[in-house]
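Several structures are given next for inspection.
Where a number appears in this text, it was derived from the coordinates with a stated rule and is not lab data. Not measured: the values here are computed from a predicted model. Cβ atoms are built from the backbone, for glycine too; each structure is taken alone.
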Structure I
Amino acid sequence: MLNRAILNTFQNLVVNLHIIFKAWYIFSQRDLKMILDAVEAKKKFYLYTGRGPSSETMHLGHLIPFIFTKYMQDAFDVPLVIQLTDDEKFYWKNLKLEEANRLAYENTKDIIACGFDVNKTFIFSDLDFAGSCKEFHKNVLKIRKSVTFNQVRSIFGFTDSDPIGKISFPAVQAAPSFSNSFPQIFGERHDVPCLIPCAIDQDPYFRMTRDVAPRLGYLKPALLHSTFFPALQGAKTKMSSSDPNSSIFLTDTRLR
């Protein structure tokens, strides 16, 4: 969990503690101390977060990790990679491949509007990048070879009737956790620590990633987990793109 001692250390390294921290929307962490130790030693790390595009636009709940990631990039002046998992949505949703890719580019507009540093931010679609970058693809293959079907079945609940695309996808979400997946940013370096701000429902992917990392000779990624943003129906619910009545979307008009 995100305890007061770690939070105090973090606060000593930044000018202002973000309201998302103060309101405990970020409530849990894995290996954050590794990142803070790197900062104190004047070493760089990088940020990785993402979005699974399943709607024309994002809602307020989707913004929480991006707002916080923007704050982290500004506070520590570090590179950021943002993965758009249009391949995942093709497997899980009733979407054509071209439509999933189109939604990725539509959602990118909302992400760009958060104001990330254009010189230190790389936003990529899996359909357009994951297969075309040799180093990224090599890491995907290494991860797939290191994780068994029994492991992904127990983590994600896959069944015998699931398509093999679902079973192989977690390796694609894991690969950005390793810096040598992005040679245009880090060259051949595989030792740049990674911090992943994400919603808590993404934790299974990165528990798998953290388990496999040492076997590949890589650093485990660190994580910061955010809780779900409440839906319009009340505090015990969460906003969902599949239920337009639960959410405030970024393209909604202002009430008068």
Structure II
Amino acid sequence: MEALSERNPRVVFAVKLQRSAQRKKAGRFLAEGANAVAAALSTGRVHELFYSTAAAEREHALIAGAAAAGVRSTLVSDRAAQHLGETVTAPGLVAVCDLVDVPLARILEPRPRMLAVPVEIAEPGNAGTLVRVADSVGADGVVLAGDTVDPHNGKCVRASAGSIFHVPIARHRDVGETVDSLAAAGITILATAADGEVDLDDADELFTEPVAWLFGNEAHGLDPAVAHRADHRVRIPIRGRAESLNLATAAAICLYANSRVRYRADS
């Protein structure tokens, strides 16, 4: 089998998906690496799989399984693999996938019990990590509110380690409308705040009902006007000397505390 070069039209099309505008236009994005590709294949979102000779040796079973499932699986040259990859050391395994985000209404229809709602999140690594955290604690969805990073950004997809294919994700540009929709769905809205009136250690009773967590922007935190819209503002107790926590860490602590109570109540 002759490997496709970086000049092949299919490879050129795929490389262009590294840009947000092209992803939006085509309705496709790239998933790079074994974890992301395996998760994408399990959800039936893969249109084409590109792999290098080295990847074929390393991930033979994964590639063979994709081909057996009817996914177009194509060998590419090492140079093409470098073009397709967005990391310094490209894994040589890239899938062209359907976009994953859904309308907000689709996340709210099944009456979710626990949602993560990062507001104006800008850093793709943080966004991907938050999606991974939400997946690990059994959250029902992630809602990216306001002017946010594209969840299909390569760094976000890699940071999610495949979780972007497991957790429903919605984007809604109007923060006020997002909060209104959550409230209309009967979901208790919690905002993280350093000066919150509720201590996380004392919030267990809140977690027995459906909850949506508002997490602020990495640089500026949560807009006070948005935090004021929440039903409760929750502070994470810091017992050491750290002044604050970054977004992904704060989300992990809050979502785990929520899930501990939720699943204890369900068992």
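Given a computed value of 0.10 for FRET efficiency 1/(1 + (r/R0)^6) of positions 55 and 103 (r between Cβ atoms, R0 = 25 Å, to 0.05), which structure among I, II does it belong to?
Matching structure: II.
Out of I, II, which structure matches 25 when relative contact order in percent (Cα under 8 Å, 6 or more apart) is calculated?
The read-out comes from structure I.
When you work out distance in nm of label points 7 Å out along Cα→Cβ at positions 79 and 127 for each of the structures I, II, which one comes out largest?
II
Taking distance in nm of label points 7 Å out along Cα→Cβ at positions 87 and 223 for each of I, II, which is largest?
Max of distance in nm of label points 7 Å out along Cα→Cβ at positions 87 and 223: II.
With distance in nm of label points 7 Å out along Cα→Cβ at positions 151 and 247 derived from the coordinates and found to be 3.2, which of I, II does the value describe?
Answer by label: I.
Which structure, out of I, II, was FRET efficiency 1/(1 + (r/R0)^6) of positions 31 and 191 (r between Cβ atoms, R0 = 35 Å, to 0.05) derived from, given a value of 0.60?
It must be structure II, since only it matches.
Using the calculated result 25, 25, 18 for semi-axes √(5λ) of the Cα gyration tensor in Å, pick out the matching structure from I, II.
Only structure I yields this read-out.
Looking just at mean count of other Cβ atoms within 10 Å over residues 183-190, which of the labels I, II belongs to the structure with the highest value?
Biggest value here belongs to II.
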